[in-house]
Structure P
Amino acid sequence: MTGKYTLTGLWLLLLLLTIAMALLTESYRITFGLVAIVLLGSVIKASLLVEYFMGLKQAPLMWRGLMLAYIPVLAVCISLTYAF
């Protein structure tokens, strides 16, 4: 079980990452590098959600692996779609 203060800190980190990604995409011209940075931020946020908020940190490796692998695969598909 994750402590109350740890979850609050992680929630604040997720909030800051979301705000940073939103500000980053609003102020610059969209390029492949910017898309890659935003997708990397999304992968980090998704891994925090899976590990802590969904409670899969102590789950069997198969379930944890499936959930953690989904977002990077999706990010690569989005990157390839944007590149071509």
Structure Q
Amino acid sequence: MSKGKRWVLGGLIAVVGVLTIVFIIRQAMYGAALSLSLLFVLTNTARASGFRERGMFREARWMNLLAGFFGLLFVVLLAMMWF
């Protein structure tokens, strides 16, 4: 992953982390769960790319699967909030 993409992903992780803390403080639990699942998607994606760069392809695949699981969880929670 290039440095530019790494910076963008790091910035997104920081913004979503702050958003998660704000939701927790405001006791908006659906928003907190939604932003936490998005945070897990972003962090697992970043870890997967780091593993792939170091040649740890099994670990990268595992992180990608976890990112996919939390992405699915994000969609389910978003649907629960809308309906």
Output the label of whichever structure in P, Q has the greatest value of percent of Cα pairs over 20 Å apart. P
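As an exercise: distance in nm of label points 7 Å out along Cα→Cβ at positions 5 and 45, calculated from one structure in P, Q, equals 1.0. Which structure is it?
Values: P: 2.7; Q: 1.0.
Checking each candidate, the match is Q.
Taking helix-only ellipticity at 222 nm (-39500 (n - 2.57) for each DSSP H run of 4 or more, over all residues; to 500) from the coordinates of each of P, Q, which one would give -31500? Provide the component values of the computation, followed by the final result.
Values: P: -26500; Q: -31500.
So the calculation was done on Q.
We did not get these values from a lab; they are worked out from the coordinates using the rules stated. Just so it is clear, the model here is predicted, and its values are computed rather than measured. Cβ atoms are built from the backbone, for glycine too; each structure is taken alone.
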